[in-house]
Structure formats: structure tokens, C-alpha cells
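Colleague: In C-alpha cells below, several structures.
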Structure 1
Amino acid sequence: MQQNPPPTKLSVNVNKVALLRNARPGEVPGVVDAARASLDAGCAGITVHPRPDERHIRHHDVDDMVQLLAEPAYQDKEFNIEGNPFLGEFLNHARRTQPDQCTLVPDDPNQSTSDHGWDIAANLDRLKPIVDELRSLGIRVSLFMDPDPAMIERVPQTGADRVELYTESYATAHAQGGEALKKSYQQFAAAATCATNLGLGLNAGHDLNLDNLGHFITIPGILEVSIGHALVADALELGMAGAVRAYLEVLTRQG
């Protein structure tokens, strides 16, 4: 009898909690508190995206997450650091803390948020030694990618383990519905098939929310979604633990 695959895992991105904290002096709301509530509610891990200007995640937050996840209750949970490996302290964070996963993102310091995936052809020579170093430290490496099979086909040349599909265009199409949604879904399904056929693990993230997540993860093979902005917004109504449980309900129902 064929068994259903396990539910897609949820990694909670706590950047927006840090952004709110940084609006005033002090440590309220607590980033560690939000991460702990998320873990206790059942998420599979925590994601942080430190940027050079520390506009949300600060350097000490990275170390705080490592300390939290070292607690016995959370040793089966994963830590994912995402960001541009060519900027700021990203690589030093990775070398020092050796997270379970590094998601490499080609964001610019002036971007308000990530808005495109890697051009592997243009960045292969720079990416490969970084991927090699991270993997030598026992870190799983994922590359943030547009749903473009022609570009995803180049990912194995970098040595990366996974791709994270950049899902903003899917979220926009889902809001439109109809043919736009059908076309976008087919595009992401083709990208996912390409990745899995190449032996790459498959993650996804950006603008996924309670409305559009369930349909998206009917695409086979998605191992993990990283969700921050929408989940933290939902937490204003549901609380952090309640929001995490709501996302896990969607993921479990589809799994």
C-alpha cells in the first residue's frame, strides 16, 4: 500500500518580531520568546535573515537562537539562517553557529525584502566555494530560486542540497485566481519536478499565508516552507502559538 508523504515542515521566520522590537529601545517583544512559543506549538524550526544594517535580526539574535535550540526540549528542531553570503556577517554567523541549514539569497542591502532568485550562470564561480565550505561544516545548503527550470537545472553545479522556490508570484496569482492561478501553479509544479528529478530537496517561501498555502503544497515534494510576515501578522489576532498551530493544521491536512 502506498503511504502518503509526511506533512511539509514549517520553519517560522522571526524577522518581523525583531522589526517590531527594534522600533523602541529594549527587548519587547522578545524574539526568543516568540521563537520559543513557535517551537512549543510544534513548528519544525526557526529561520532568521540577518541583514548588514540589522534592521530586524541583530547579531546577538543569531546567537540567542542557537542557545535556545540547544535546550534539550528543542534538539530535534532545526535552525535556518538565510541571507546573502557576499554581504555583512552572514558567513561569519554560519561559521560560528553551524546551523542545520543555510539558505543563500541574492538580496541587495537596499531591498525591503527578497524579490528574486539566483542567476546561477552569473554567480556559479562565486557560489560554489561558499557552498563547498558550508557543506564541509555539516550545513545543508539551499539556494533561493525563481520557478525557472532552466536555471534550476544549473543548481547541481554549485553543490547545493536544496532549492527554496521564491513564491511571491504564486501568492499574487492566487489572489487573482482563475487562469493566472492555474498558470502559476503549473509553473511552480514544473520547477518542483525539475528540482526533485535532479535529486534536490525542495523548500518554498515568501508571501505564503493561510489562504494560499494549502493549494500550493499540493505540489509534490515540498519538504519545508519558511513563513514569517504573514504568520506574525496572524499572530496579532491568534497569538504566536495559535498562528503556528493554524499553519500546521493546513500543512497536516494536506500531508
Structure 2
Amino acid sequence: MRRKTVGVIGNALTIGPGAPGQRASFRYIDAVAGIAGAVPLIIPGMPETQDIGHLVEILDGVVLTGARPNVHPGLYGVAPSAAYEPYDQGRDAVAMPLIRAAVAAGVALFGICRGFQEINVAFGGTLHPEIRDLPGRMNHRMPPGETDPEVIYRPRQRVWLTPGGRLAALLGREEVMVNSLHGQGLLAEAGRITVEGWAGDGTPEALVVADAPGFALGVQWHAEYDAGTDPVNRPLFEAFGAAL
């Protein structure tokens, strides 16, 4: 029996002088292979090398990873600012049409952190480049100056899920503890997007594409971290794998 295949989107990375490259953290790759039970393939964020129609034909699922670069503000009608760089417009140019095509074709889609934000933008929603600057919002970034991954990715933010929603049903609870490492966040959700999870300050933390024919959801936290044992992250990857 053919194993399912999942595309893991890559990010621009400078390997050395004159040596631009692409990368995807091993945590996403391990979660796809070990928890979702699929064969992971890295999709370069290089639009000149990609054929979106072909990708949708050969892939059973897509994981949109987190990344340091922000989604380019021009994609949701805001002027870019040096204060919110870096950007990765190559990835933007692959991710946006891939999201729309995957949802239309029923290919399972799982967005994490930046990927969560990309789903919203792909369908017409907007972002705020520094969510902590909004009145009443807290700092959702990692602890300043911290270098220990166990501290950086420790669950420290409570998220409330919509009672009876897809995320609550999938996780079997309406309140979860997750990590928090993001600066940019959702401002206005797209018409096709239903937010199903919020932090205590009202910041959206989980969404579904309401009318998608297949699995199509995203979370703002880093669900790839400790996906093998975390009581929130493991069920997410298991559900993604079951939907392939």
C-alpha cells in the first residue's frame, strides 16, 4: 500500500556567502513521519520552481510551518515597514496559491504559527505585525534572552476553544495550555475562516476553514514541538494523519 505523502513548506536560508538555500525544521519532518505516519517532502519556497497543480495532484497533505520572516504586508493591503522585517516573498508566492488549491481539492492542510497566519491571508484576512502593540494585548513572544528550548517552548499560555467546535471535539476539551512564540497575529479573519481558539487577551490562536471539504485548520502555537508526547500537539498531528 502506498504511504501518504505530505509536503512541508520550506523557508529561505542563507547557508553561506553566495549560497542561498531552503530549510524546514526537523521537528515538522519528524512529526509528519512519526505521528501523522506519512512521508514528508520539503516544498521549496521558490515559485519559479513550483507547479501548484502538480503539487496538489501528488500530495495527500500540506504542512505550513512556522518561520522567522513575516507574511509580507502587501498581501493584505498594508505598506511594508523595515520594523517588521524580514520577509520571505518566495515562500509567500508558493504558500498563498497552494493553500487555496489544497483546500479546493480536499488535500489535508495544517498551518502552524506563520502557517496559521498564511491561511487567513490566503482567503482575504489581515494581520497585525506586532500584536502586543494593540491596546489590551499581551506579549506573545518567547521569554526575552532565553536560549533553553525547554523553556522557550514550554506551555505557558491558556487557549479557550469554541464549545462544540472542531478543535474542541478533536482535543476532547475546551481549554488547553500551549506555547507562545509569535509577534505577528490575526487582526481580521477572512470570510471563509472561523476562529475557534483565543488567548486570554482575545488574540486568535486556532482556526478552521469553515467550508473546506477536507481537513483544513491552523494553530498559532508551535504544535510541532514535542509532538510525540504533548497532550495537545500529538492529537493534532494524529488527526492530520488520519485525514490524509
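Colleague: Of the structures labelled 1, 2, one was used to calculate helix-only ellipticity at 222 nm (-39500 (n - 2.57) for each DSSP H run of 4 or more, over all residues; to 500), giving -13500. Name it. Numbers along the way, then the final one.
Modeller: Values: 1: -13500; 2: -7500.
Label of the originating structure: 1.
Colleague: Given a value of 0.25 for FRET efficiency 1/(1 + (r/R0)^6) of positions 79 and 183 (r between Cβ atoms, R0 = 30 Å, to 0.05), calculated from one of 1, 2, which structure does it belong to? Each step should come with its number before you reach the end.
Modeller: Values: 1: 0.25; 2: 0.95.
It must be structure 1, since only it matches.
Colleague: Moving to a separate point now. Output the label of whichever structure in 1, 2 has the greatest value of distance in nm of label points 7 Å out along Cα→Cβ at positions 71 and 159. Before the final figure, lay out the partial values.
Modeller: Working: 1: 3.6; 2: 1.5.
Structure 1 comes out on top.
Readers should treat all values here as calculations from the given coordinates under stated rules, not as data from a laboratory. The shown structure was predicted, so the numbers you read here are calculated from the model rather than taken from an experiment. Cβ atoms are built from the backbone, for glycine too; each structure is taken alone.
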